[in-house]
Structure P
Amino acid sequence: MNPDPAIRVFERILADPDIAPCVARVERLPEAPGSYESLPPDLDGRLGQALVRKGIRRLYTHQRASWDLARAGRNFVVVTPTASGKTLCYNLPVVQALLEDPSARALYLFPTKALSQDQQAELNEVALGGDLPVKIATYDGDTPSSVRISARDTGRIVITNPDMLHSGVLPNHAKWSRFFSGLRYVVVDEMHGYRGIFGSHVANVIRRLKRIAAFYGSKPSFILCSATIGNPRELAELLVEEPVEAVTENGAPRAEKLVVLYNPPLVDPVQGIRKSTATESQKLAVKLLRAGVKTILFARSRLRVELIAGYINQELRNLYTDNAGIVVEPYRSGLLPTERRAIERGLREGTVHGVVSTNALELGIDIGGLDAAIIAGFPGSFASFWQQSGRAGRRTGLSAAFFVASSSPLDQYIIAHPEYFLGVSPESGRVDPANPYVYMDHVKCAAFELPFEEGEPFGQDAGEALAFLAEDGIVRKAGDRWHWSSAGYPSEAVSLRSAASDNVVIVDATEGRNRVIGEMDRPSAKELIYDDAVYIHRGRQYTVLKLDLENRLCKVEEREVNYYTDAVVKTDIKVLSEDARGDSGNASWVLTDILVRSEAEKFKKLRFHTHENVGYGDIHLPPEEMQTRSLALLFTPGSPAGTELERRDVAFRAALLSGMSYLVRRIAPAFLMCDPRDIGGAERVRDDHFGVPALYLYDKYPGGTGLAEALKEILPRVLGAALNAVELCPCTGGCPSCIGVDFSDGRTALKGPDVKEGVKRLLASASG
């Protein structure tokens with residue numbers, strides 16, 4: 001849309017009587033001019049011509065700074081917003097180096113296959129557009145076997161993802177000897193996504209990559225790119241374990257953008273119940289799409305994506321016949337590659353007008369020019385919010401980003417503190433490559449790839465890990481070298497994306513079709529596609545006939561029902577060891593190793609649109625166990641918080657601890673760069689281990705990723721924010737926006753003014 005029509009459309013929608021009362025804040029981010037430098041004098045003439053054909057006659061300042069660092073052989077990370085031209089920061093120096101040295105090679109790592117495919121097209125415009133002798137190849141799970149051979153033998157730039165590097169390239173490095181011997185550059189794009197368990201795995205994969213490159217006599221430079229985060233240099237250095245410089249000044253122009261904070265209306269002011277995020281996001285999307293605004297809507301889960309896309313299409317068809325041409329598609333993991341690429345192509349070509357997506361489209365996949373982004377609920381980090389909002393908007397012209405708050409305490413805290421949200425410093429990304437579960441897996445993989453020399457470092461001294469593996473006959477020592485001695489292929493058993501390996505394949509068995517329609521990781525499968533669960537795929541409803549975890553197979557049958565399903569999970573905790581104790585304000589804490597046992601015992605049937613509970617069912621699956629890290633808050637006798645609990649009866653104590661647990665673990669992600677689903681919580685009226693009331697906040701990945709340790713450092717801020725959230729909540733006796741009313745284990749907490757006031761007093765006494 002042109003700027004003038006765009007502002008009129010957005011003003012009309014914001015003034016709509018259905019919308020205006022819910023608008024909590026409108027922030028207008030002004031346009032900013034670009035900052036430029038001339039093309040480098042040593043740029044190859046053929047590259048210069050290719051740029052001119054693309055309309056590029058000068059570089060942004062961050063692109064020129066990147067060129068200078070790359071030419072000097074330095075490792076660096078570029079941190080600029082979405083659509084700021086980061087790809088040229090690495091494409092130009094890489095292609096230049098390959099033109100100068102025919103033996104030179106480069107490896108590009110993107111977090112997803114879709115992004116790899118998209119970036120190859122961008123690179124082709126630079127290289128092949130100038131008819132340059134640089135062969136570019138994509139090597140991933142969708143690459144045919146015949147093309148794979150060509151990629152490794154003749155590819156000058158190989159584009160892949162960490163998963164394929166881990167399982168397909170490094171274990172077969174002998175076939176890649178020519179490539180590794182000439183490896184000059186490694187590009188790591190979307191670095192901010194390499195955090196938590198995924199980032200911890202990737203750091204170890206890069207250790208293995210550097211080890212193999214050294215074996216073939218090369219030492220590549222690293223170029224990393226990221227959206228805005230608080231610690232780009234630190235995160236980059238943790239990932240590559242080398243000094244890294246940071247390029248942070250953005251030279252690209254910025255178009256004008258509206259940022260709208262939208263709070264769904266209260267339907268029950270006493271109970272603090274608001275209209276659902278899904279319903280309100282759907283309403284906004286329909287109004288935007290009907291006004292001709294190309295829109296992307298981000299939802300928090302695969303189920304929500306399917307539900308909202310279905311609701312939008314239903315409503316568009318129910319309004320007027322002139323909406324029949326508006327096409328809205330769901331986009332999420334689990335779709336087949338052909339389905340994903342068809343949707344991406346439809347968005348670029350304009351045949352698809354709207355898309356509802358998980359964070360799968362948060363990254364820089366080319367989906368053309370969109371005018372509005374709707375973020376349905378806090379996406380897990382402020383960096384993700386700005387990344388998602390950046391999917392709407394071109395270099396020129398007005399765009400808009402709508403944040404539709406949920407009833408969660410975190411979302412309501414953001415609505416109550418818009419200045420914090422809009423002005424907050426970006427969070428820091430955290431990885432823990434030394435996580436014992438992650439580290440041991442990659443020591444196995446590295447030993448399979450190359451023998452370990454005695455005393456050879458692998459992030460740390462690997463000797464202890466190798467000796468442990470030798471006891472199980474996985475490796476053996478001969479002289480001063482450790483050799484792989486197992487019959488297994490270790491990388492096949494290691495998933496980079498989760499704590500568990502082996503995805504479950506979902507097969508449509510309707511009328512004997514036996515057609516694969518998707519896949520899902522094992523932990524998610526146990527909570528989403530258990531027997532009799534409702535599975536939604538691209539708007540179609542399926543009922544799960546049988547989940548076979550042993551054979552990693554789930555059979556479903558197309559069957560239309562009027563409800564969806566949601567698992568009820570029971571969690572038990574056992575303390576294994578204590579690492580440290582201390583106090584933050586009036587709160588006593590202990591860092592612990594714990595064993596978490598989770599079991600999905602039942603599921604609820606929830607009616608579409610109203611979310612009314614219309615029944616239950618049983619789940620018969622084995623529990624999941626994991627060892628992880630936790631921060632335990634202790635309410636010791638005589639302390640202010642302990643005294644507050646002591647004067648209550650047992651039932652009331654349980655209600656207070658439940659309310660505090662619910663609130664704190666939902667507020668904490670605002671201060672940690674993590675998804676709310678990365679933090680688990682459990683409360684004990686009298687803990688078996690400590691003998692006093694306790695609240696556990698734990699990392700939901702085996703071995704932990706540093707969240708418990710990070711939470712210890714910011715505990716007073718988190719408790720203070722939780723207190724502020726409950727003080728500002730307009731409900732009378734507890735609601736989903738503050739202390740909660742419905743918990744995942746099926747219990748309904750006591751609620752009422754006394755409980756809400758009690759949680760407030762408990763937080764005040766604990767925060768000091």
Structure Q
Amino acid sequence: MKHTIVQTNGFTRTLCATAVTLACLGSTSALAQESDNVDASKGKLEKIEVTARKTVESLQEVPVAITSIGAVELESKGISVLTEVQQFSPNTTLQTSRGTNSTLTAFIRGLGQQDPLWGYEPGVGIYVDDVYIARPQGAVLDLLDVQRIEVLRGPQGTLYGKNTIGGAVKYVTKDMTGDPTFNIEGTVGNYARADVKVTGQYPLVDDKVYLGFGYANLNRDGYGEYLESALEGQDKENYNKDLWAARLTLEAHITDDLFFRLGWDKTEDTSNAKGGYRLLPSILTDAPVPKSKFDSYTSLPTWNKVELEGYSWLLRYDVTDDFELKYVGSHRESYSPTNIDFDNTPLDIFDVPAEYDDTNDTHEIQANLLGDNYTFVSGVYLYDGESCGNFDAVLGFLGRAAFGTPGLTREVSGCNNSESWAVYGQLNYDITNELSVSVGARYTDEEKQATVFNGLIFDNVYPYSGWIPGYVRPDGQLTPQVLGSDGDGDGTLDAPAVQSWSRFTPRLGLEYTVSDDTMVFASYSQGFKSGTFNPRATINEPGVNPEVVDSYELGVKSDVTESFRANVTLFAYDHKDRQYIGIEGGSDDPTALEQRLRNAAETAAKGLEVELTYVATDNLTLTAAYGFIDFEIKKNDAVPPLIGLASTPENTLNMAATYHLDTDMGLFTFNANYYYRDDYLLFETSDLIQQDAYGMVNLSVNWESVEGNWYGGIHAKNLTDEEYLVGGYDFVTRNEDGSYGPGLGGDTTLIGYYGDPMTVQLTVGYRF
């Protein structure tokens with residue numbers, strides 16, 4: 001599929017209406033349920049359980065827009081990484097960030113955060129077994145021993161806290177049964193893909209203590225290569241994969257009423273840094289624009305690393321049959337040194353070697369009360385996190401050409417530390433048998449401490465010695481502190497800047513049961529995204545206020561018949577105090593990175609989400625999911641001005657079919673789905689890069705033996721080999737005549753990063 005580097009027309013309203021009409025006529029449904037939740041032998045829908053309100057409930061009884069994809073569905077479609085889930089949830093974007101394999105860019109209903117730099121807060125919360133993943137580095141999770149993925153659309157601030165103004169994504173691991181199990185699985189595919197996964201559990205003490213384990217080793221050659229590297233001895237694979245992950249879980253059923261779980265996980269990703277594709281020829285080199293979108297050039301090392309390690313623990317005590325106490329805690333660490341060649345040439349025009357180093361601890365005490373006509377969830381939440389980093393904007397070519405120096409680097413480093421506490425409660429009360437009310441609120445108080453060091457160095461500088469062969473970093477702090485406070489009164493910044501914010505965020509909902517099979521709901525909720533300091537500050541600027549989202553929903557969830565389900569949600573929101581990264585001053589200075597962070601914009605949106613399921617026969621299930629969003633800019637004080645939503649198409653559509661064929665050789669399952677994304681901008685401030693609308697076709701054939709121990713599958717994804725952008729950089733100027741001139745670094749740097757090409761994979765596994 002084509003992309004453009006200028007504004008293009010979007011998909012026509014007529015075609016959108018046609019697509020929606022076809023979907024509503026029953027050709028498909030929302031993949032909002034697990035395939036093991038559709039009983040093919042009876043041709044009827046089955047109950048789907050979710051934990052959106054931190055208690056186990058039926059999907060059809062929860063007044064929240066949710067997409068839930070279960071283990072069997074994930075397996076049968078060959079979904080192996082979190083980003084693939086975006087296809088099946090309306091108005092959802094989950095993509096791998098530019099320059100890396102493991103950093104997540106997430107938007108739901110147009111709300112999220114594209115920049116992964118420390119200090120910037122995400123707008124979509126990622127949770128693993130109710131443990132918050134605070135930073136986007138490493139959040140592109142490979143699916144290992146997962147029970148289901150839940151996508152909660154809309155603000156979830158009452159129960160899930162700050163930074164869920166767009167919604168939340170929940171990764172729920174499999175429960176242990178106490179039976180000894182062992183599963184080994186291998187996958188091979190094009191691009192020399194070779195994956196091994198081992199999972200299982202073992203009862204250490206019968207009916208009391210269980211040990212669960214999982215290990216994955218994932219390898220793939222690159223989709224492309226670095227055609228030229230300025231450094232010798234570099235691995236030239238581009239878009240490759242080299243990752244391992246492990247997980248251990250210990251569960252103890254101490255008594256009938258007391259349960260304890262301890263978890264540990266670790267991931268190490270040593271895949272190469274991703275090189276981008278030049279959408280414009282360089283004016284400083286003679287290297288041609290590559291033929292393949294996955295080929296690149298670089299002057300940086302191609303190595304990259306993401307290390308993640310975490311511990312979590314859960315203690316649950318059933319005080320009575322109706323009263324439960326729960327404590328959830330975690331400790332997580334991540335470290336990621338990375339190389340991002342912004343200009344993607346063999347010259348050091350604009351290179352960014354960077355480090356990210358994060359640590360956080362969370363503690364949550366929760367009380368759940370169940371009455372005859374009510375449920376009450378309440379809790380206290382504590383968060384303590386440290387997010388630090390360093391990046392060097394290496395402009396070496398400019399330094400030598402313009403200043404006659406050995407090089408030129410704008411070095412930025414610092415930390416943004418957060419201490420937050422919150423109390424929350426939500427009451428769901430049945431006024432009558434048909435009418436229920438939901439009232440909730442959360443009070444959050446957060447303090448942040450930040451330091452920023454920023455300055456020019458007239459040499460090429462890297463984060464530490466040995467970053468490139470032979471490099472020795474000078475001792476000491478190389479740039480002055482520009483953001484912080486004067487701790488000893490001598491007029492020099494030597495301590496962190498400190499600022500606090502607090503917010504009361506309410507939720508109110510009504511639910512009316514029209515019949516045993518149909519529920520109508522309406523809700524108002526408020527989302528809260530933390531205030532923060534500018535990690536790229538050049539002056540001692542104050543922190544910006546939190547973002548606030550007022551969201552309204554009207555929806556219906558209906559099992560229209562025993563075989564047809566329709567869930568429809570209308571939504572609207574107002575987004576106030578939008579945190580905005582703008583530019584001011586130094587516009588004619590090619591070395592300037594004068595970025596300012598302020599509350600510069602207010603926006604609004606309204607939209608529609610439709611999820612349908614139709615069990616057509618005992619063997620055939622059709623599904624569809626459609627999303628529409630209409631965006632409005634209400635206030636626009638930013639420079640450059642806001643022009644639209646980043647990575648958020650106006651229309652998304654998924655249509656799928658699943659067919660079961662039971663034979664003497666075992667059960668065969670055939671899956672086919674078509675996924676459509678409308679035009680979308682890559683950046684909220686620029687139309688220099690825009691992805692045209694595209695569609696993607698995926699096919700799968702799965703087999704399970706009669707005994708149920710052997711299984712396998714063939715999965716073909718992106719069969720038409722669509723080329724679609726998921727990230728980019730636009731350091732270039734556009735002249736009045738439509739031509740392009742140099743931007744930061746002195747080159748025409750307009751770069752795109754692409755989603756996966758056509759892939760084919762074969763998976764074979766055995767359950768002991």
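Read-outs: derived from the displayed coordinates by stated rules, not from any lab. Everything quoted here is computed from the prediction, not taken from an experiment. Cβ atoms are built from the backbone, for glycine too; each structure is taken alone.
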**Asked** If helix-only ellipticity at 222 nm (-39500 (n - 2.57) for each DSSP H run of 4 or more, over all residues; to 500) is computed to be -500, which of P, Q is the source?
**Response** Q
**Asked** So distance in nm of label points 7 Å out along Cα→Cβ at positions 367 and 551, computed for just one structure, reads 2.8; which one of P, Q is that?
**Response** Q
**Request:** For structures P, Q, calculate Cα Rg over 2.2 N^0.38 Å, for residues 199-478 alone and state which one comes out highest.
**Result:** Q
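If semi-axes √(5λ) of the Cα gyration tensor in Å is computed to be 41, 34, 27, which of P, Q is the source? Kindly include the intermediate steps, with their values, before the conclusion.
Values: P: 41, 34, 27; Q: 41, 30, 27.
The correct label is P.
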**Complete:** Taking FRET efficiency 1/(1 + (r/R0)^6) of positions 63 and 399 (r between Cβ atoms, R0 = 25 Å, to 0.05) for each of P, Q, the highest value is that of structure P
